[in-house]
Structure formats: C-alpha cells, structure tokens
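The next part holds the structures, each set out as structure tokens.
Any read-out appearing in this document is the output of simple, stated calculations on the displayed coordinates, not a laboratory observation. Everything numeric in this text was worked out from a predicted model, so none of it was measured. Cβ atoms are built from the backbone, for glycine too; each structure is taken alone.
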Structure I
Amino acid sequence: MHWSLILLGFIAGIFSGAVGFGGGMIILPIITYFYGVEVAVPISTIAQLMSNLSKVGMGFKEIKWKQVGMFLILAAPFTALGALGFAKVDKQLMTKILCVFLIIFAILKLTGKFKLPQKRGTMLIGGGITGLINGLLGISGPLSSAVFLTLELAPVAYIASEAAAASAMHIIKTIVYGKLNLMNGNIFLVGLCIGAAMIIGNYIALKTIKKVKNKLYQRIVVVVMIGVSIWLFFSV
C-alpha cells in the first residue's frame with residue numbers, strides 16, 4: 001500500500017464532494033502508475049463506491065429518487081455490459097476520446113451554446129451512455145454529472161442524487177469484476193483505505209457548498225470539468 005494514495009484520496013474526496021465528480025479521474029492515473037490499469041480500475045471502483053455512499057448518506061433527504069430511478073433504467077444494464085467488456089477495450093484511447101468529448105461539452109455549456117433538454121429521454125439515454133463508459137473505463141462521473149446538471153438542482157441535491165446513481169453502478173461493477181476474478185482481498189483493502197480518505201474529503205466539501213448559489217455553482221462545476229478532463233487526458 002502506497003501511503004501517498006491516502007492523501008490523494010482525501011484530495012479527490014474534496015473534489016468529488018464539491019462538484020460531484022473528479023474523484024475517479026484524479027485517483028485512477030496515480031493508482032495505475034503504482035499497480036497497472038487492470039488492478040487500478042477495481043481499486044478505484046471500491047474507493048468511489050465508498051465515497052458515493054457517504055455522499056448519499058450526507059444528502060439523503062434531498063435526493064431526487066424519481067430522476068435517479070429513470071437514469072438507472074438503462075445505466076444499470078449497460079454498466080454490467082461495459083464491465084464484461086472491460087478487459088477487451090483500449091482504455092487509453094477510449095479515455096482520451098472521453099476527455100475530448102467532455103471538454104467540448106463543458107465549453108459549449110459554459111458559453112451557453114449547448115444545453116441538454118430537461119426531459120426523461122435525457123436521463124434515460126444519458127444513463128445508458130454513462131453506464132457503458134463506467135463499466136468499460138471505470139470513469140463516468142463527468143458524464144453522469146452532465147446529465148444531472150440538466151435538472152438544475154441545488155448543490156447538495158445534485159451531489160447526493162448523482163451519488164445515488166453512481167453507487168448503484170459501482171455496486172454492479174464490483175459484482176461483475178468479482179465474477180471475472182478481477183477482485184481480491186488486497187485490491188479490496190487498498191480500495192477501502194482510499195475510500196475512507198475520500199469520505200473525509202466529501203464531508204468537508206459538502207459542508208462548504210451548501211451556501212453557494214445554484215448558477216454560480218453550475219459554472220464552477222463546468223470549469224472544473226474542463227480542468228480535470230485536461231489533467232486525465234495527459235495522465236493516461
């Protein structure tokens with residue numbers, strides 16, 4: 001266990017607790033450096049599952065369960081499908097393509113030139129795409145965040161609702177990775193340690209964002225999306 005990963009988990013927890021994503025995108029490249037990508041994705045999955053469950057607990061009363069359920073109708077099966085194909089894709093190429101897409105989306109949203117419609121179809125289709133990418137690459141936070149941002153929720157409601165959907169997807173991945181013998185005791189332990197550090201970061205972040213106004217908060221989220229996507233693009 002590399003103890004620098006604990007500090008990194010704390011930092012990632014602050015990011016994901018503040019903007020709803022970024023945790024996996026920050027920790028995955030570093031875990032990959034130490035363990036290789038085939039081990040890094042299962043470790044990251046356990047850590048992110050703990051982080052998201054903590055955010056669900058902290059913001060439980062504000063979760064929009066109807067929208068979460070709509071998102072998971074396609075996200076759940078497509079997460080399982082993507083996880084089954086995990087070992088077969090070129091993860092580096094796919095991750096770079098995802099980063100470019102996210103940067104373009106964020107810039108268009110920031111300039112007001114593009115806005116996903118606030119409809120059931122957005123939650124359904126967005127959930128399916130997010131689930132597939134999540135299973136294949138172990139990264140989906142910015143995608144699911146882009147979908148949940150269309151609901152224009154208050155900061156804590158947005159964070160907790162997205163976390164509820166993400167928790168379900170991470171549970172599905174954990175089960176599938178276990179069936180494929182991609183999980184073992186050491187992977188689970190390292191994931192738990194990083195996840196515990198992320199929970200502390202989540203707590204600090206969620207206490208901070210309650211006072212931020214919705215429109216300003218959404219702009220901050222989009223700017224962070226650009227920065228984290230650029231970081232991941234050059235890290236993989």
Structure II
Amino acid sequence: MKKILYTLLFLLPFNVLASGGGFKLDSADIDLTDNLSMERGAKYYVTYCLGCHSAKHIRYKRIALDLKLDEGEVLKVVAPFGAGIYDQMHSAMNAHDAEKWFGTTPPDLSLIARSRGADWLYSYLRSFYVDPSKPLGVNNAVFPDVGMPNVFWQLQGSQSAVTHKVDGQDMIAELKLDQPGQMTPKEFDKMVNDLVNFLVYVGEPVQLERQQMGKYVLFFILMFIVLAYLLKKEYWKDVH
C-alpha cells in the first residue's frame with residue numbers, strides 16, 4: 001500500500017503538468033488595493049467577456065462600494081446599457097443559443113480565479129495562437145483544444161506557436177507575435193493583468209477584510225493560549 005501511495009504522489013505533478021498542456025505559466029501582478037486597476041478590469045470584463053460569461057456572484061452595487069466609486073459612474077462607465085445598480089453581472093447570451101453555437105454553455109466566471117488561479121488565468125488569456133485545424137481558427141498553449149475564440153485578437157494581434165520535439169511529440173516552446181495588434185505587448189499584458197485582478201476580487205470580495213480580521217483573530221488566540229497556560233499553572237501548582 002505504501003508503494004502504491006508513493007507512486008501516485010510521484011506521478012501527480014506530471015499528471016497536473018500534462019493537464020495544463022505543459023506550458024510555463026507567467027506570474028500575474030495581483031494587487032487588491034489597486035482600485036483603479038480593478039475598475040479598468042471591470043470595464044474590460046463587461047466589454048469583452050460579459051457577452052458570453054456571466055459573473056452572477058457580484059452586483060454592480062458591491063463593485064461601487066468596494067472600489068469607492070460613485071454609483072452613477074459605475075452604471076455609466078462599467079455596467080452595460082440598461083443595467084441597474086442592484087443587478088448581478090449576467091450575460092445577455094441565451095444559454096440555449098450558446099450551447100448551439102459553441103457546443104456548450106459558457107461557464108460563469110465568478111469563481112474562476114479561485115478554481116484556476118491568477119497565474120493560470122493571466123497566462124491563458126495571453127496564450128492564444130493561430131491554428132487553422134481548429135473550428136475557430138485558434139488554439140491555446142495553456143488550455144489545448146479550448147472551445148473559446150480569442151476575443152482579444154484585435155488588441156493583441158496574432159501569434160504562432162514555436163514547437164520542439166519531446167519524446168516524439170510536438171510541444172510548444174514559445175509563442176511568437178506575427179502580426180501586432182492595437183496594443184503593444186506591454187500594454188496588452190497590463191490590460192490582461194487588470195482583468196485578472198478584477199476576477200480575483202470577484203472570487204472573494206471580502207479577501208482584504210478577511211486578512212485584516214485574521215490578524216486580530218490570531219492575536220486573540222495567542223493571548224488565550226497564554227492565559228490558559230497561566231491558569232493551568234495556577235491550578236496545578238499544589239499538585240505533586
């Protein structure tokens with residue numbers, strides 16, 4: 001049994017690597033105190049993502065409160081036309097139509113940053129490349145055979161995959177920008193980082209409050225341990 005467990009633990013990293021396509025992930029610069037970054041990310045999400053993907057666990061009212069924005073500004077600059085301040089971030093796409101067009105209903109992205117991780121999201125959104133063999137004409141180095149189009153192709157431009165042989169199989173070594181987009185690579189990376197920053201916030205809007213409260217909880221536990229120890233010594237000092 002021990003040998004089986006050791007074997008499974010040894011193979012786990014390789015299985016995880018294979019499931020992610022084996023492509024190296026880049027690090028996202030997440031800062032949940034940067035309200036301007038998250039505001040920009042919210043705008044990008046509504047513009048490029050909300051058409052297919054909802055984020056129904058957050059409301060525009062909550063975004064206004066947490067990012068210290070005027071409600072009117074959120075409705076004017078962030079929310080889509082006709083949305084109310086108490087509305088959730090629902091996609092306008094009909095689920096039946098989405099399944100017909102894409103083969104599946106695009107998932108809600110409220111918790112995508114918590115399930116996949118910020119670095120995975122940051123790398124994934126920047127790793128689309130041209131692949132004529134695919135129905136949508138693109139593939140993704142981080143998520144091979146993904147059924148999603150590259151919604152940022154005008155901003156990023158088009159990339160091609162540079163491959164090399166590993167055990168007789170073609171593996172993607174890097175992505176090369178063939179045709180520049182409307183943004184420079186640095187500007188595009190910043191845009192994607194803002195979007196991921198917003199999705200990390202959406203996944204847990206109370207994260208900063210939780211971390212702040214955690215300091216006081218740990219301090220209370222430490223003080224309780226000290227008092228409990230002193231009380232124990234007082235009770236047991238006459239016991240021999």
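When semi-axes √(5λ) of the Cα gyration tensor in Å, for residues 107-194 alone is computed for each of I, II, which one produces 29, 14, 11? Write out the running numbers ahead of the final one.
On the way: I: 29, 14, 11; II: 21, 18, 13.
Derived from I, not from the others.
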Note: mean count of other Cβ atoms within 10 Å over residues 163-170 at 26.5, derived from one of structures I, II, originates from structure I
Structure from which 1.12 was derived, Rg/Rh (Cα atoms, Kirkwood Rh), options I, II: II
Taking distance in nm of label points 7 Å out along Cα→Cβ at positions 139 and 171 as the quantity of interest, name the structure among I, II where it is greatest. I
By the measure relative contact order in percent (Cα under 8 Å, 6 or more apart), tell me the structure among I, II with the highest figure. I
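For which of I, II does helix-only ellipticity at 222 nm (-39500 (n - 2.57) for each DSSP H run of 4 or more, over all residues; to 500), calculated from the coordinates, equal -27500? Walk me through the intermediate numbers first.
Working: I: -27500; II: -14000.
Only structure I yields this read-out.
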